[in-house]
1. To which of 1, 2, 3 does the computed value 2.6 (distance in nm of label points 7 Å out along Cα→Cβ at positions 60 and 76) belong?
2. Which of the displayed structures (1, 2, 3) returns the greatest value of distance in nm of label points 7 Å out along Cα→Cβ at positions 68 and 100 on calculation?
Structure 1
Amino acid sequence: MTEAEVERSISDHEARNAALRRLFVEKALDLKEARLIECNFWAWSESDAMDLAEALTKRGFRILTRRPAAVRDDPLRWNLEAARTQSIERTLDREFTEGLVRLANLHSANYDGWGTTV
C-alpha cells in the first residue's frame, strides 16, 4: 500500500471504531475492562502470513488461525487471526489501529479489524 492508502485504511478503521464505541456505550460495557480481543488479517502468501504471525507474537499476540482463506476468486489469500487481552478502550485507540495497519503493510498484508465477545 502507498502511504495514502495506509492513511485511508487507518481512517476507515477509525470510523468503524467510532461506531463500535457508540454501540458499546449503548450496551453500558466497561471499556476499560480487560478482555480477549481478536484481530483479523489477510495476506497473499504463506510466507507473508508466517512473517506477520511472528511479528504479532513479538507484540504479545497469540496466533489463533493461520491458513489459506479458501476464497475462490483469490486463491493466494491467507487468513490470519491473532488475539491478546486488553481493554476495548486500548483497542479503539488510533495508535493501536495505526500500529496494526502499518505492521500488516510491512508484511504485504492487510489488517481487517477486530472483535470481542460482549
Structure 2
Amino acid sequence: METTWKRPKEIPSKTFHIETQEGTLHLTLGYEDERLIEVRAMIGKAGTYAQIMLDTIAKLISMYLQSPEARYKIVKKFNKQFAEMFCGMEEFEWQGEKYQSAIDLIVKIVITEVEKQVT
C-alpha cells in the first residue's frame, strides 16, 4: 500500500476524550479537504501494551486512509474485518452507542466518517 500524500504542517482535526473500560481514550481525527485522512489514538500510560497496539492500529488506519485505495473499499474491508468484534470485555457507551473496546469504537467512527465521503 503506497501513498503519495504528504502531511502538511497543520491539518484541521477533532479530538475526543472518551471513557472506556480500558481507561480514557484520546482520539484525534485529522481532515484534509473535509476528508478523514489521519487517526491518532492514545489510551493509558505510554509504553504499555495497550497503548502500543492502539497507536499501531491508528497509524495503519491512517496509512490506509492516505492510500489511493477507493474509499468504498476501505469501508467494505473494515466492515468485513470488524463486523462482529467481541473482545470479552464489558461494553461501554459513548454518544448513545455501545462499543466492545477502544478499537471497536475507532473502527466504527472511521467507517462512519468514510461512508460520509464515499460518492
Structure 3
Amino acid sequence: MQNFCTLKKSSDFKTIQLKGSEIKTKFLVVKFYPKEKINKNTQASKLPLLGITVSRKMGKAVKRNLIRRRIKSIFSYYSHNYQIDDMAFSFYSKKSIMYASFKELKKDVDKILKSV
C-alpha cells in the first residue's frame, strides 16, 4: 500500500519548483512545499504528495522506471516515520543516480526526510 499521493498536474510541479525549498544530495534534488498552498483539491488527502522527475538523459524507459520505482518504494517506507503529511515533494534525479545502489539511495532519501 502506498503511503503517499502522486502529483499529476504540471502546474503543481511548477508551483513547487518556483516557491518551494530545496535540498540537494549526492543523487537527488528535492523541492518541497506545503501542500495546502498548492491546490485546494489536493488538501483532502491526509497523505504527503510525491512527484518524481527523471530525465531522458538517464537512459531508456526501463532504467528511468527503475529509478522511479526505487524512489517510490523508499519514500513509502520512510513516510510514516516522519511528520510530512502536510508537504508536497518533487524529486529530481541527478546523473549520479544511475550508479547508486538501493542502500545508498535509501540513505539519501532518509537524510532528506530528516531535514524537512
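1. 3
2. Evaluating distance in nm of label points 7 Å out along Cα→Cβ at positions 68 and 100 on every structure, the highest lands on 2.
FYI, it's all coordinate maths here, none of it is from the lab. Since this is a predicted model, take the numbers as computed values, not measurements. Cβ atoms are built from the backbone, for glycine too; each structure is taken alone.
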